[in-house]
Each structure stands twice: as structure tokens, then as C-alpha cells.
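Rule-based calculations on the coordinates, nothing more; no lab input. Owing to the predicted nature of the structure, the values given are computational and were not obtained by experimental measurement. Cβ atoms are built from the backbone, for glycine too; each structure is taken alone.
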Structure P
Amino acid sequence: MPDPTRIDHIDEPFIKAQIITKPEYIGNIMNLCIGKRGMLTHQGYLSPTRVELSFEMPLTEIVIDFYDKLKSQTRGYASFDYHPIDKRPSDIVKMDILLNGERVDALSALIHRSRAQHFGSKLCEKLKELLPRQQFQIAIQAAIGAKVISRENISAMRKDVTAKCYGGDISRKTKLLEKQKRVKRMKQIGK
């Protein structure tokens, strides 16, 4: 992705979606499509029990889970067809994922600015569940450019190293605390 100062605009492919369903599911379908940045262009009744809805939507919004959500919202009583129409300028940004302050290119995504906050927080939460804990804290951040939009922390594995030292000579306790300091220094070089 080029430097954002050198980008005039980004074009996003749009499609014309046609959905045929029963009239009782019109509200569910409209909520789903408008939530996916769709615009209703036509609504017509084919028969008393069938209605056709036409939407213009970004292609990126239907690629991931649109069809599954459509079938669950209509209990399977919807048919869906689409064809590409054109490309339109859109507010697309590159969202980077940072682990301990380092960008991970494999997790970067191009996403519409209005969806970046929600998508970034979901991705950070999922990474927090999946990544194993280390001897040091790991910061997971979603960022657009230099602005961090979401953050999660994986806490360090810790234990009370002086719990087994009670009374007696202080040198054992000092030795254990020094060892713990070395582990804390791992954060500076850990990846």
C-alpha cells in the first residue's frame, strides 16, 4: 500500500444484489443489507407470497459471511444473486496489527473506515485468546497509520518467587528477585 499522502482515492467494486423472499422477511433483509453499507434501489412484489429486493452494495461486504446471515435471517426462504456493476470511490484505510509495537503484515487488512474500530477490536480480542502467554506482557494493537484504535494486553505469567522464602537468610530471597529481574528484561528483547 503506498503512502496515504500519495493516494488520491481508492475505488471499491460494487455489485447489484437481487434477493427474492417471502414478505415477512423484508425487515430482516433490509436491516442486514443496510448494515452492510447497501442501498435499496428497487422493491417489487412478484406474487402475493414473493417479493424482490434490489440493492447496490460493496463487494467486500458480501464476500465473508453475507450469504450465511441471509439464510439464517430468512430461515432459508431467500434466494440471492448478484452481478458487478462498477467501481466507486470509497473511504478505505489500511488497518495494521501490532504485536509488542511491531507491525505484522500478515494480519493487516484494507477496510472501510466506518468498520475499522469494530473489526479491529474483534481481531485484537481473538488474538488475545489464541496467542499463548509469555514471561512478559504482550500488547496487541490495531492501528490506522499512527493512531491506535484498539488494544488488548496478554498478561505475563507470574508467580510470587519469594513465597517459599520465609525467615532465615536474606541471600536466597535476593537471588530469586535478581533472577526475576532478568526475566523482566526479556520484554525488551522478546518477540
Structure Q
Amino acid sequence: MRGSLNATGLDLIFNTARTQNSWKPEKIAEELLRKVYDLAKMGPTSANCSPARFIFVVSLEGKEKLKPALSKGNADKTMAAPVTAIIGQDMRFYEHLPELFPHDQSARKWFDGNAALIQETAFRNSSLQGAYLMMAARAMGLDCAPMSGFDQEKVNQAFWPAGRVKVNFLCNIGYGDDAKVFARSPRLAFERACQVV
């Protein structure tokens, strides 16, 4: 039987972790971002397809490039965040399946000419990988703030103009200012959200 996280670990990742809207000015080293990715990449995806692609925006130049795509409510906090991760989905992820899913060399053919399956698989699994990235960042002591308020086409044109990769969502990362965090919003109880059949 596998072990489990203790209460401190569960608090770090879930129970006391918060979506941050204000950030301390501490920079995040590239070495730490690499460690976060190397942990997150171990999370499962269907047929190990791993369609997520990540751009970690840390420079002022990169933030200024991103800013026109942000909604008004997300602009200031994103400009202040030490890192903004752009989580994208590679729409030709299946080209890597011979390497990533080596025990079935026919896997790439599952997607040939099937645009709907490509879209569904890329979106679902890159969303999972974005969540894994957040859990990995929290496990390493960082705070996260995922966002949907942005213009997808502007992000794609600014960061992935070739069209192979398309943005899924954004996530600010850094050390949050807990003094400015909102009160936690309620969650649905098990009885309202779940069934056991």
C-alpha cells in the first residue's frame, strides 16, 4: 500500500492554499520552474500524450507582450506576478506518440484525420497538465492563480503565431501576499456534488 501526505502536505496543496491576487516582489529562479515542470510532467495523460506546452513569462518585455490580451480585471495582478505561465495545447501532440507511448506504435494513427478527437484530447489533457503544474508549484511552496480572462487569439498571435500550439489558460505563479487574499469561497458538500453507485 502506498503512503499518503500528512495534514501539512494536504494543507499546502489544497486546504490552506489560496488563489492569489497580490504578489510579493520575489523573483522565481528558472531552476525552480524546471523543478516544478519536472514534477508536473509525471502526472498521467491519456496514452501519455502530454499535449501541454508551457511558456513561463518572467521578463517585463514578455509581460508587455501579454498585457494587451488580458482582461481589465487580470491586467494589474498579472503584471505584478513574478511568473505567468501560459498553458497551451499542441494540436499535433500525436506526432510524439511513437516516443511517448512506445508499446503501441500504431497510436499515432488513432488521430490521423480526426480533428474532433485531436481537439478533445489536446484540451482535456492539457487542462490536466495545467492542474498538475499548479499542484507541483504549490508542493514546492509557490502560490498560483489560474485565469480565464484573456483574448485567446491575441495570446496565440503573440506567443504561438505558427498555429501549432493554442492557449488553454493562464496561471500566475509566485509568492502571494496573504494579507490581501480574499476570504475563501464556499465549496459544494459531497452530497451535493457526488454520487456513489
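Highest-scoring entry among P, Q, by distance in nm of label points 7 Å out along Cα→Cβ at positions 29 and 157, is P.
Looking at structures P, Q, which one was relative contact order in percent (Cα under 8 Å, 6 or more apart) calculated from, given that it came out as 18? Among P, Q, the structure yielding 18 for relative contact order in percent (Cα under 8 Å, 6 or more apart) is P. Comparing Cα Rg over 2.2 N^0.38 Å across structures P, Q, the highest figure comes from P.
Ranked on FRET efficiency 1/(1 + (r/R0)^6) of positions 13 and 109 (r between Cβ atoms, R0 = 30 Å, to 0.05), which label among P, Q comes first with the largest value? List each step's numbers first, then the result.
On the way: P: 0.95; Q: 0.20.
Largest one: structure P.
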